[in-house]
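*Asks:* The following blocks contain the structures, represented as structure tokens.
Quick note: the coordinates plus some simple rules give every number you see, no bench work behind them. Given the structure is predicted, the values throughout are model-derived calculations rather than measurements. Cβ atoms are built from the backbone, for glycine too; each structure is taken alone.
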Structure P
Amino acid sequence: MKSIATTPLNEFLSQPNIEASPAWELINGQARQKPMPTLFHSRLQRNLVNYINLHTEQFEAIQELRCIVPPYSPVPDISVVACNRLSDEDGPFKGAPDWLIEIRSPDQSTLDLQNKILHCLGNGTQLAWLIDISCQQVWVWLGDNLPLVLSAEDILPTLGNLPELTVKMVMAMTRAKS
């Protein structure tokens with residue numbers, strides 16, 4: 001699929017290959033394919049989803065879930081959604097996730113990721129993390145507050161009454177095999 005200067009959401013969603021791996025997103029009217037995740041990115045994504053789902057029944061963490069947040073169609077690395085907001089029917093999630101987690105790939109623009117996060121925060125997302133593995137930091141947006149940049153033993157805010165998680169614990173998930 002060729003990136004067009006301004007692609008309408010309905011036109012983008014009708015494209016046959018937007019669910020190819022890696023998925024395509026529509027951000028600011030531009031169709032962009034997400035970067036292929038690295039080993040540490042994939043491990044962290046899997047381990048965080050498993051950790052969240054193991055420790056809360058109020059929310060479900062889902063990898064690479066297409067969200068429809070007009071005029072955007074983001075595919076966060078992890079979408080954490082209150083179980084009562086999830087449909088019984090298959091398809092994209094209509095709305096912004098309650099908690100959005102992005103893991104920055106080495107060739108990904110931090111500004112582009114922040115733009116996606118800010119759009120979702122403006123449309124109902126309560127909590128957002130932007131994890132930067134190479135800097136060993138997590139940018140955190142909580143509601144309308146300015147982002148915090150956390151590292152090392154800093155405790156990360158979560159939804160769903162999860163056990164305490166530090167940045168160091170999250171970074172260790174990049175090396176955990178299960």
Structure Q
Amino acid sequence: MADRRDFMGMALGAFTGLGALGALYAAKRTWDPLPSVKAAGFTTLDVSKAPEGVLITEMWRGKPIFVLKQTKEMVEKAKKKEISNAKGHKEIERLIKIGDSYFMITVGLCTHLGCIPGYRPETQDFLCACHGGMYDSTADVTKAPPPRGLDIPPYKIDGNKLVLGEEGPEYKKLVETGLTQRV
């Protein structure tokens with residue numbers, strides 16, 4: 001009789017142990033972030049095939065991200081503006097250099113009230129229809145009421161790819177110099 005009682009005790013203990021492991025596993029899964037949340041943390045963009053002068057809109061953490069590969073004319077215009085800028089602000093620094101190309105990569109939300117500005121390819125600028133604010137091709141303000149240029153999301157350059165959501169040295173420099181705010 002003792003053998004049967006010992007067996008029943010061990011079986012009950014094993015069953016209870018399995019139940020406890022199952023409960024711990026379920027608890028851990030509820031604490032882990034969802035796969036959709038993990039995926040939203042970092043977004044990798046391959047910008048090597050981006051056409052010049054064409055706005056590409058991506059999504060990152062629920063926000064639109066504007067990617068605009070600068071044409072040679074846009075880069076020259078930004079360099080001229082950099083030289084003539086009396087604020088000591090260097091517009092070309094708002095552009096991100098990947099390989100031999102320059103890109104404007106920003107969060108596509110107006111810094112005035114959060115509207116989404118529209119890109120006008122014929123004039124190579126952005127117009128916010130809410131209150132008439134305008135941005136140039138480097139996403140800097142050309143007509144108020146926006147208080148500053150479009151914000152640049154945290155990024156890290158990895159070859160021809162841009163990793164959004166990770167702060168690389170180039171992004172940290174932009175924040176330190178005041179050319180963008182953390183988003």
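*Asks:* Looking just at mean count of other Cβ atoms within 10 Å over residues 106-113, which of the labels P, Q belongs to the structure with the highest value?
*Replies:* Answer by largest value of mean count of other Cβ atoms within 10 Å over residues 106-113: Q.
*Asks:* 37 is what came out when percent of Cα pairs over 28 Å apart was calculated for one structure; which of P, Q is it?
*Replies:* Going label by label, the one that fits is Q.
*Asks:* Tell me which of P, Q gives 2.6 when you compute distance in nm of label points 7 Å out along Cα→Cβ at positions 66 and 82.
*Replies:* Here the read-out was taken from P.
*Asks:* When mean count of other Cβ atoms within 10 Å over residues 58-65 is compared over structures P, Q, which one is greatest?
*Replies:* By mean count of other Cβ atoms within 10 Å over residues 58-65, the leading structure of P, Q is P.
*Asks:* Quick check: 7.3 is what I get for distance in nm of label points 7 Å out along Cα→Cβ at positions 18 and 122, calculated from one of P, Q. Which structure matches?
*Replies:* Q
*Asks:* Match the computed value -6500 of helix-only ellipticity at 222 nm (-39500 (n - 2.57) for each DSSP H run of 4 or more, over all residues; to 500) to one of the structures P, Q, and report its label.
*Replies:* Among P, Q, the structure yielding -6500 for helix-only ellipticity at 222 nm (-39500 (n - 2.57) for each DSSP H run of 4 or more, over all residues; to 500) is P.
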